[in-house]
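Participant: Structures given as structure tokens follow.
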Structure I
Amino acid sequence: MHTPDNGRRRFMRGALGAAALAVTAGPLRAQDWPERPISFICPWTAGGTGDQAMRALCVVAARVLGQPIVVDNRAGASGMIGVKALASAKPDGYTIGQIPVSVTRFAQLGLLQADPRRDFTYIARTSGQTFGIAVLAQAPFKTLRDFAGHAKAHPGKLTYAHAGVGSATHVGMQEFALLAGIELHHVPYKGGAEALQSVLSGHVDALADSSSWAPHVQAGTLRLLATWGAQRAQRFQDTPTLKESGYDMVVDAPNGVGAPRGLPPAVTARLRAAFRQAVASAEFKAVIDRLDAPLMYLDGPDYEKYIHAAYQQESARIEKLRLREWQ
């Protein structure tokens, strides 16, 4: 006989059973992940230093996870096209990607419709970059002081190529120009590989980039005027840092791996473990050594804290360099 009390009891039993099933099914699905290839969004052009480092990581992480990780290059807007695609992807673990630390700058400038403090799941900070200023070997500048002196005598005439407006190389050069009291003309490209070619072909006076210049410096085609790290680059001990050249600044812009906000905790844990192993691998170390990129590993939670701190630092930099005027 059907009564209101019996109906309520049946409803409660059904609801409790459904809840128990959901609790047990969720972790099982997470444990089965990944069941198909994973897409890795790289916000830079193929062949650049950032792309090379990320591909090396993905090869090892894929081996750990037992599924291919397919690199999807989505370059443009100083890396923000790829980052925007990552932020809006489904948080199921099948779309991950590189998160440049410049997201902390672009978000505040209104050029990225995402908040890096809330809209991403942070998996691992991986390695830094060795930035430098390079010119053609036949250029008249033997030192960075020569370069700055020429720029001071010819305001706005010296050109430099970089990986996009607001990128680490663009902001770094603007900070250098401010410290040196000079005016430079910047020429933006979609990535470091294109910027390098513009300098090699003689269309632009100087290159500001991570170590895409390295093989050309070793071959004698380019001259490296300064690197931007706290210490001299391991393979270029004869080249002074910006600090040693008289300009008190350091730029390293660490790379990192992340996913959209809302990634299941169990999937996050597996990705953190996989990329921890990838960063520690001999394969990855060989690639970053070749790129003169320092290892700067942080696990997900510490990487997220770093992003929060970088966000505050960028607030001050935006005001100091008047970056909003570029918009």
Structure II
Amino acid sequence: MALWVVSFSSIAQTIAPAYPVKPITLVVSQAAGSATDIMARQLGQRLGEELGGSIVIDNKPGAGGLLGTEQVARAAPDGYTLMIASVSTHGVNPVLYKTQKYDAIRDFTPISMTAFTANVIAVPFNSPYKSLKDLLADAKAKPGKLSYGSSGNGSSQHLASEYLKMQAGGLFMLHVPYRGVTPGLTALVSSEIDWMMPALPSSMQFVKSGKLRALAVTSAKRQPELPDVPTVSETIPGFEVNTWYGLVGPAGLPPAIVKRLNEGIARVLNDKPTIEKLASAGLSVQTGTPEEMTSYMRNELARWAKVAQNSKITLD
């Protein structure tokens, strides 16, 4: 007589319900129209189809992204509450906010990187500055004269701009924070400020329509969408800043769900129409393993901690 031995884990896997059996909530810690929101909506629809379910986008802006991020950190680790992590939520905020209620590494389960995008150093269409070199030269000659905007104190745009000032020799310019990227871009178009460094997806339409002039992109290479716009590194050698995005869930997400999501993302983001659609918004696809995402986030946290310390930026 043959003896069959079946482990309890294999039985559990057999009787476990399929995933997903209900809509997945994808939390976006920024407002609609932001680069993070654009990434979420492009990914959410296709990933839902790939998983055989649906993904509902839930915009939770506020407190620089803390509200939505803290919500996901407290959510049940069942795979039905996920979020688009970004340089803001898992790179910048953790090194600035003393009172935040989450740990960027401990309280989340990394699933996969999804995309990178450059930031754009942009000025109003009628600005006298025709190049980044012109802008930086005037800033150096007239400390405090120039103003730059961001989507808020301590935002990734704020720190990226501080990093530019550091790498350009310690320039002094007035920072004007706005309540989100859209108000900042509106102010820039109206020439209320001299320059801004928004992510490419949020600023693309303004540049393409001629309302803004792009002086440089912050990526290591020129962007296909703006081939005539030089990189910052062509003026400041070695300079590179990327806005990045990835998918995470609460800590303790079951490995089987992580695997299903990771494999689904890989298939979706290797689909040519999806790649082209993201590229048209200024997003470059980037996938990988959960372990690679963890390593990348740790490096980003260390990098922005140095910038925050040098710039003496802290938020409560």
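All of the numbers you see were taken from the coordinates with simple rules; none came from a lab. Every value quoted in this text rests on a predicted model; they were computed, and no experiment measured them. Cβ atoms are built from the backbone, for glycine too; each structure is taken alone.
Participant: Ranked on distance in nm of label points 7 Å out along Cα→Cβ at positions 50 and 74, which label among I, II comes first with the largest value? Before the final figure, lay out the partial values.
Facilitator: On the way: I: 1.3; II: 3.1.
Top value of distance in nm of label points 7 Å out along Cα→Cβ at positions 50 and 74 goes to structure II.
Participant: Looking at mean count of other Cβ atoms within 10 Å over residues 130-137, point out which structure of I, II has the largest value. Write down the numbers at each step before the final one.
Facilitator: On the way: I: 24.1; II: 17.6.
When mean count of other Cβ atoms within 10 Å over residues 130-137 is calculated for I, II, structure I comes out on top.
Participant: If you don't mind, another one. With mean count of other Cβ atoms within 10 Å over residues 170-177 derived from the coordinates and found to be 21.4, which of I, II does the value describe? Could you put the intermediate results ahead of the total?
Facilitator: On the way: I: 21.4; II: 15.5.
Among I, II, the structure yielding 21.4 for mean count of other Cβ atoms within 10 Å over residues 170-177 is I.
Participant: I, II: which one has mean count of other Cβ atoms within 10 Å over residues 194-201, as calculated, at 27.0? Intermediate values should be presented prior to the final figure.
Facilitator: Working: I: 19.5; II: 27.0.
It must be structure II, since only it matches.
Participant: Quick check on the output: -14000 is helix-only ellipticity at 222 nm (-39500 (n - 2.57) for each DSSP H run of 4 or more, over all residues; to 500), derived from one of I, II. Which one produced it? Show your work: numbers first, answer last.
Facilitator: Numbers: I: -14000; II: -12000.
Corresponding structure: I.
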